[in-house]
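Multiple structures are listed underneath, in structure tokens.
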Structure P
Amino acid sequence: MKARYQASHVGEEQVGGARTSVLELTPKAKSAIKKMKWWVDQTTWLPIKSEVVEQNGDISTFTLSDIKTNGAMSDAMFKIKVAKGTKEIRR
């Protein structure tokens, strides 16, 4: 990230009850993205909200909630179920 974006701390805000540090990231090279903002939870240091502003003015906002870390995950969660007759290609 550091190689591709210029980052700056632009403030602090509450997001869903969490105190966050707001970071603004601007691409160093030409990009379809004009800028991004990340809201990072000051307790967990995980991003809980992001906003992407594209060069054409479109804005996409993503907010994460009910985040669980280090939870148990079964092997079955990583098994891909494919339709009968699907051809598998290994490389």
Structure Q
Amino acid sequence: MKKNHAWLITNKDYTLTTQETNTLKALIEQRQQGVPFAYLSGVKGFYHLDFIVTPDTLIPRPETELLIDIALDLFKDKSCKLLDLGTGSGIIAIT
């Protein structure tokens, strides 16, 4: 459907097409089977940025954002370089 949240709220009388209904049903079935929402939407927010995710990538986790916050706080008054090497999807290095 590719409609944003504001559009959905302001167009409550919109009727889904047959194709949109079928797509929605398929997404609901996949979610019921345990497929993470990030894989269904193809996007996951991390540190105020949106990243494309697929079943081939690890989904960024909120705990990782907390880890970054703690590390930044620990090293804020120190002159140092940090390296994120071989740790999953690379989301820490990108961020």
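Bear in mind that the values in this text are calculations on the coordinates, not laboratory data. None of these values were measured; they are calculated from a predicted model. Cβ atoms are built from the backbone, for glycine too; each structure is taken alone.
Starting from the value 3.5: which structure in P, Q was distance in nm of label points 7 Å out along Cα→Cβ at positions 42 and 58 calculated from? It must be structure P, since only it matches.
When helix-only ellipticity at 222 nm (-39500 (n - 2.57) for each DSSP H run of 4 or more, over all residues; to 500) is computed across structures P, Q, the figure -12500 traces back to Q. If Cα extents along the principal axes in Å is computed to be 52, 34, 25, which of P, Q is the source? Value 52, 34, 25 for Cα extents along the principal axes in Å corresponds to P out of P, Q. For which of the structures P, Q does the calculation of FRET efficiency 1/(1 + (r/R0)^6) of positions 34 and 74 (r between Cβ atoms, R0 = 41 Å, to 0.05) return 0.50? For FRET efficiency 1/(1 + (r/R0)^6) of positions 34 and 74 (r between Cβ atoms, R0 = 41 Å, to 0.05), the value 0.50 is produced by structure P.
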